[in-house]
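Presented below are the structures under discussion, each in the form of structure tokens.
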Structure 1
């Protein structure tokens, strides 16, 4: 499973329709697309919602985001996410590789 962070904003007029049944619908949509909601929060500020979800593929994340927009009345910016240890390892490996390439280029 891949992890995605979804930042959401209610469409104009939709915030008055916020209710537990819509949150349940949100979870059902993610589940229907092969995933699960790890956590969900209401926010103050630029975004109204943040979801951390697991979904099998990028296509599933895109489908869930579009369906959420249509059925729940919120638009989502969806970003893939890596656990921080994996991200650190990726950056360290890449930094080592680039430094090695630079040293070879100097020779």
Structure 2
């Protein structure tokens, strides 16, 4: 029974952390020219904190250049970081979201 309680508490902690992160990202949504699309891109980060532009394009059914513009804005804001160092087939990571999902604190 203690194991179930510990897992439940861990889940509550992670959810609370993720909600706080999402709330902070809301400023970017409000400032964007297309807040609905930016909100969708940010929400996608929470389901897939390591992603490519093609994954954003496909998952959200948006043009590649729109996906790139939004990802570039998230990189500039420090939310995403490019991890490969390549100019093509780049992979991005939302480190803060990834840590909130992975850490066993």
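What follows is calculated from the coordinates using simple rules that are stated; it is not laboratory data. On a predicted model such as this, the values are computed, not experimentally measured, just so you know. Cβ atoms are built from the backbone, for glycine too; each structure is taken alone.
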FRET efficiency 1/(1 + (r/R0)^6) of positions 39 and 71 (r between Cβ atoms, R0 = 25 Å, to 0.05): greatest across 1, 2 for structure 2
Taking mean projected area of the Cα convex hull in nm² for each of 1, 2, which is largest? 1
When relative contact order in percent (Cα under 8 Å, 6 or more apart) is calculated for each of the structures 1, 2, which structure yields the highest value? 1
For the read-out distance in nm of label points 7 Å out along Cα→Cβ at positions 7 and 95, a value of 3.2 was computed from one structure; give its label from 1, 2. 2
For helix-only ellipticity at 222 nm (-39500 (n - 2.57) for each DSSP H run of 4 or more, over all residues; to 500), the calculated result is -16000, so let me know which of 1, 2 that is. 1
